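Novice: Multiple structures are listed underneath, in C-alpha cells.
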Structure I
Amino acid sequence: MSWTVDAHHHLWDLQVTPQDWLAGEPMAPIRRSFLPGDLVDAVAGRVEKTVIVQTVSEPDETEVMLDYAAGCDLIGGVVGWVDLTGPEVEAKLEDLLQRPNGHRLVGIRHQVQDEPDTRWLCRPDVRRGLAAVGAAGLVYDLLTIPSQLPAAIETVAALPNVSFVVDHISKPEIAAGVIEPWATDIANLASFPNVTCKLSGMITEADWQRWTIDDLRPVANIVLEVFGPDRVMFGSDWPVCLLAGTYADVADSVNELTAHLDPNERAAIFGGVAARVYGLSE
C-alpha cells in the first residue's frame, strides 16, 4: 500500500442531516453543508484515500456516508454510528454491513466526549456494544477528552479483541498548555497493542488565531513516542479544522511534526497504519 491516507474527515448536508453542534457564533465559519465535491477541492491531490467519520448520533447519517463513499473514489472507508447501548446492536451492525455499500463501513464511533458520566465507557451495556463492534470485524473510534481516559484504559484492557483508534489524541488542553494528567494517561493507553492513535484535531485544541507548530510539538512528540510511528495515523479533521486553519495548514503541520522520522515511518503515519487498521482496499 503506497497511498497517502487522511484517516479523519467529515461531510454533512444540513438539508439532510442537521448538525445541532454547529449552533453558536464560534461555529459560524463551518455552519454550511460540506459535500464530496468540497472534499475533493480541499484535498487538492494531497491524499489518495480518506476515511469519513460520523458527526451526529443518528443511524441515518451512516447510510448517507455510505452513499457518499460509493459515489466518491477518494473515500476509502466510513466510520459510522449505532446505539452501542441498544439491545439490537448486533442486528443493526449486520444490517449496515449487508447494505449494497456496506463493505465500505470500517468502524463505529460515539461522541463519548459529550457524555456527562466520565465512566460511560465502563457501563456493561456499552462494553457489550463495543464487543459487538469488534465481533463484526469493525474498528471502534474513541472520541474522548482527558478526564475520560482512565475509563478508556479500563475498557481497552477489558476488550483485547477490539481494535480501538484514539481520535484527536484525546483532546489535550493545548491552548492552556496543560499536559498532565493527559500525558500519563495517553501513555498508559498506548501500552495496549489493540490501540492506535490519530494525529489529528490538534489545531482546534490550540489557540485558533495564534497557534504555532511549537504549540503542537509537545503533544505530538508524546504521541509519537508512546505509540510509535507504526500505530499513529494522519487525520485532517476537515472541515472542523477550518475553525483554526486550512486543510493545507493541517497537512503541513503534521508533515513538519514528523519530519525527523525516516521515510518508512512517515509512510506508515501518512497511509500505512490507516490502511492496515481500517482494512482499506482499492
Structure II
Amino acid sequence: MTQKARSVLSSAIRFTLVIVATAVCLFPVYEMVTTSLKLEVDAFTVPPKWLFIPTFENYVAVLEKAGFFRYFVNSLIVAVSSTATSVFVAALAAYPLAKNRFHGKRGVLGATLFLRMIPPVILVVPVYVFFNSIRLSNGLVSLFIVYTALNLPFAIWILRTFMMELPYELDESAFLDGCSPFSVFLKIVLPLTTPGIAVASIFSFRLSWNEFILSLVLTNRNTRTLPVAVSLYITDTGTEWGKITAIATIIAIPAFIFTFTAARSLIAGLTAGAVKG
C-alpha cells in the first residue's frame, strides 16, 4: 500500500470515528426531540416508529399549563443573576490569587478546590435548615445565594488560570500611569480575560439553569424553576413522557443559545492575539 493510500485510509477511519462519536452523542437529543413530537401511542411502539407525522400537542399542553411562564421567568432570573454575580466575584478573587503572593495562598486555593468537589446533593439538608431558620426558604433569593456559592470555586480556578497568563508588565505600566489596582483590574485585566469569562459563564449558567434537587427543596409552587416543573408530569396515573420531553426540549433551548453566544466571545478572545502586527 502506497503512502498516499495509507493517508487516505487513515483520514477515512478518523472521519468515520468522528461521525460515529457524534451520532452517539447526539442520539439522546434526537430521541428527546422526536419523542416530544410523537403521540403517546407512537412514543413507545416496538419496533420504534422512525417515520411519523409530527405533532405539537405536547408543546401546546406544556405552554398552556398554568405557571409555565412563571417557572421560565424564575429560572431565567436565578440563572442570569447568579451567573453574573459569581463570575464577577470570582474575577475579583482570582486577580490577587493570580498576581499577588501572600500568606495562606495555597490554603485558599486548596479550600476552593475542595469546595468544588462537594456534590450539591450533600448540601440539601444543611442548606434547607439554614435558609428555613432565617426564613429565606421558598424563595428565589435562597437559590441565587446557593447557585452563586456553587459556581464560585470553578469560576475562580478558571479565571485565575487565564489571569496568570497575562504578563505582569501590563499591570506595572498601568500603575506607573497612575491607575489604581481596581482600575487595572476593570480596564485591563477583565477585557483580556474574555475567553475565561466566557468559559466560566457557560458552566455557571448551565449549572444554575439545569439544577434540580436544590431548587426542588428551596422553592414552592410559585417560585419553582423549570427543572422542577418537569417532575409535575410524573403522576400517580403514569409518566407523561411526551410532555416531559417537550418541556426538556424547551429547557435545553436557552442553554444552547447562551452556550453558543458565549462561545463566540471565547473564540474571539482566543484568536484576538493570534496575529501580531
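Values quoted throughout were computed directly from the atomic coordinates according to the rules given, and no laboratory measurement underlies them. Only a predicted model underlies this, so the values are computations on that prediction, with no experimental measurement involved. Cβ atoms are built from the backbone, for glycine too; each structure is taken alone.
Novice: Out of I, II, which one gives 2.0 for distance in nm of label points 7 Å out along Cα→Cβ at positions 44 and 252 as computed from the coordinates? Kindly include the intermediate steps, with their values, before the conclusion.
Specialist: Numbers: I: 0.9; II: 2.0.
Here the read-out was taken from II.
Novice: Can you tell which of I, II yields 22.2 when Kirkwood radius over Cα pairs in Å is derived from it? Could you put the intermediate results ahead of the total?
Specialist: Numbers: I: 18.7; II: 22.2.
It traces back to II.
Novice: To test your reading of the models, identify which of I, II gives 30 for relative contact order in percent (Cα under 8 Å, 6 or more apart) when calculated.
Specialist: Numbers: I: 20; II: 30.
The read-out comes from structure II.
Novice: To continue, here is another question. Could you figure out which one of I, II the value 0.95 for FRET efficiency 1/(1 + (r/R0)^6) of positions 4 and 108 (r between Cβ atoms, R0 = 41 Å, to 0.05) was computed from?
Specialist: Working: I: 0.95; II: 0.15.
Structure of origin is I.
Novice: Then there's this: One of I, II was used to calculate distance in nm of label points 7 Å out along Cα→Cβ at positions 188 and 244, giving 2.5; which? Write out the running numbers ahead of the final one.
Specialist: Numbers: I: 2.5; II: 5.5.
Comparing all candidates, it corresponds to I.
Novice: Let me ask you something else. With helix-only ellipticity at 222 nm (-39500 (n - 2.57) for each DSSP H run of 4 or more, over all residues; to 500) coming out at -23500, pick the structure among I, II it was computed from.
Specialist: The value was obtained from structure II.
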